[in-house]
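J.: Structures for review follow.
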Structure P
């Protein structure tokens, strides 16, 4: 439910809330012992229910000068429990029955309060925005792995709270008609609020950046349209990421650049007869990705993350990014 109240013409106040009732049930699971080994049964015949009748949202939009807008947003949200195959995510059900039984008493739905304030400006020459936010997560569920590289032991644990403070800023300049230069930057300081305690003791995770999350990102893009041709070239940077929860092993940042070219032989919006008598539109495109053929880690944590560097070298939980690729495409509208 949501409503908007306008006390004056250039001020909008938004009030509302949403409700959530979700039950996740797990039936009888089968585990291929020939593949995984004799590790026991997987989670079966259990369920978890989340009931949140009141999740509020408050927003303010104030156009205080022509083309200048200030906005504020406050909201609470809750995440439903993830569902996936065995050991494929931070789902509390994607583990063995023993691991689920051990963690069941600590399972709580993950909630988050977000507070944000931002500013926007737009005219023919430029568009700019800046957005600052703070999010307080509670009962963050994380997948933790340990053991050998082949079929490591996977568990899902409640690691407590996470505090996230960040700023996003973007600037687009259009010095000439159909020419746009865009720059955007993002800083995200997301850290664990508590140390993690397990059967091996207490781990110093408090204040460490959340695993797999870069703290700094940047992207620049130049695009130009000329008659039936469209061209772009961009570059983006992803900063270093923590691989283990204690922050001892970090994946270095990387730069990527791409370019693309499109030829709209005939746009669907063009008037006149169909191309060849039957085509409403035809577009030819060419793209070249990872121009410098950079070697980088694209995906992390798809098999969970280790607790510290001692096991970081044995867990298979990284995927290499794609090398330089060139490909073309033909799009036809009939």
Structure Q
């Protein structure tokens, strides 16, 4: 499989997927010429140490929203990877979800959390099955939970009871070797926010060289798991000077606008990864629920920027192994 994709909808709130503005955004997404969308949305737990995951009905997208988005994306000719995510309402990154170990007290907090998380996943896995979603993502950047191998295997087994399509898990860049249960899912996923620039405004050639160094480790990971393909479940870079050094950054507001650096980040990744047979493609981060209204927009969006044309040009191509 090879995915020409983008992530859609993570900024959406209750009702947002069912607006005319959302429809226009999905139509422009399809016009990139890709063939996949990752429908990403979050449900929250109160704190990083809460054991219950539950919707906030003031904000959480509803099942009706999710169904409407899947239908619209499918109508645009896109396959859909449903990607329900957990966020912490206290602002702590989901990677830091942690609990005391069972031997420290009478309560097995990990067992309680995984029970809630499994129910959360199975709810959306059922929706993915009913709507014909072509892939389901069982987690995103859950680094603190990844060592709980037995819990993860049981959770994935429960998801497979209600969803018949392929499963992927999305770890974080640099942490891929730490997941000891890749055999339980069909694809290895990572948030590929690798810094490929050494200085602000670095050259395309230097970025490609950095990608070539990085992909050697990923190729070894695929080989270690029997050739299992790797998907960049998230990858992107803001249109701000210096962000190719730290593509995950969304906090530095003082950086100057630089869509050229963003475009070089995209181009360098395409050049390095396109023909790798162990590589299953991209879900770039991210395509907003509504098209950006203010220019210049210095976030991850590529709408109206040079990177949008880079994506269109690459998504119009075929890989050598897919040519007739």
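J.: Using distance in nm of label points 7 Å out along Cα→Cβ at positions 99 and 123 for the comparison, can you identify which of P, Q gives the largest number? Provide the component values of the computation, followed by the final result.
T.: Details: P: 5.8; Q: 1.7.
Evaluating distance in nm of label points 7 Å out along Cα→Cβ at positions 99 and 123 on every structure, the highest lands on P.
J.: For distance in nm of label points 7 Å out along Cα→Cβ at positions 187 and 299, which structure out of P, Q has the highest calculated value?
T.: Numbers: P: 3.2; Q: 2.4.
The maximum falls on structure P.
J.: Let me ask something additional. When helix-only ellipticity at 222 nm (-39500 (n - 2.57) for each DSSP H run of 4 or more, over all residues; to 500) is calculated, the result is -11000; to which of the structures P, Q does this value belong?
T.: Numbers: P: -1000; Q: -11000.
Computed on structure Q.
J.: For Cα Rg over 2.2 N^0.38 Å, which of P, Q scores largest?
T.: Numbers: P: 1.24; Q: 0.97.
The structure with the largest value is P.
J.: Tell me which of P, Q gives 11 when you compute relative contact order in percent (Cα under 8 Å, 6 or more apart).
T.: On the way: P: 11; Q: 20.
Among P, Q, the structure yielding 11 for relative contact order in percent (Cα under 8 Å, 6 or more apart) is P.
J.: Match the computed value 2.2 of distance in nm of label points 7 Å out along Cα→Cβ at positions 19 and 307 to one of the structures P, Q, and report its label.
T.: Details: P: 4.2; Q: 2.2.
Going through each structure in turn, the value belongs to Q.
J.: Looking just at distance in nm of label points 7 Å out along Cα→Cβ at positions 43 and 227, which of the labels P, Q belongs to the structure with the highest value?
T.: On the way: P: 6.1; Q: 3.8.
Comparing P, Q, the top value of distance in nm of label points 7 Å out along Cα→Cβ at positions 43 and 227 belongs to P.
J.: A value of 2.0 was computed for distance in nm of label points 7 Å out along Cα→Cβ at positions 259 and 283; which of P, Q is the source structure?
T.: Values: P: 2.0; Q: 2.7.
Comparing all candidates, it corresponds to P.
Bear in mind these aren't lab numbers, they're just calculated from the coordinates by the rules spelled out. What you are looking at is a predicted structure, and each value in this text was computed from that prediction instead of being measured. Cβ atoms are built from the backbone, for glycine too; each structure is taken alone.
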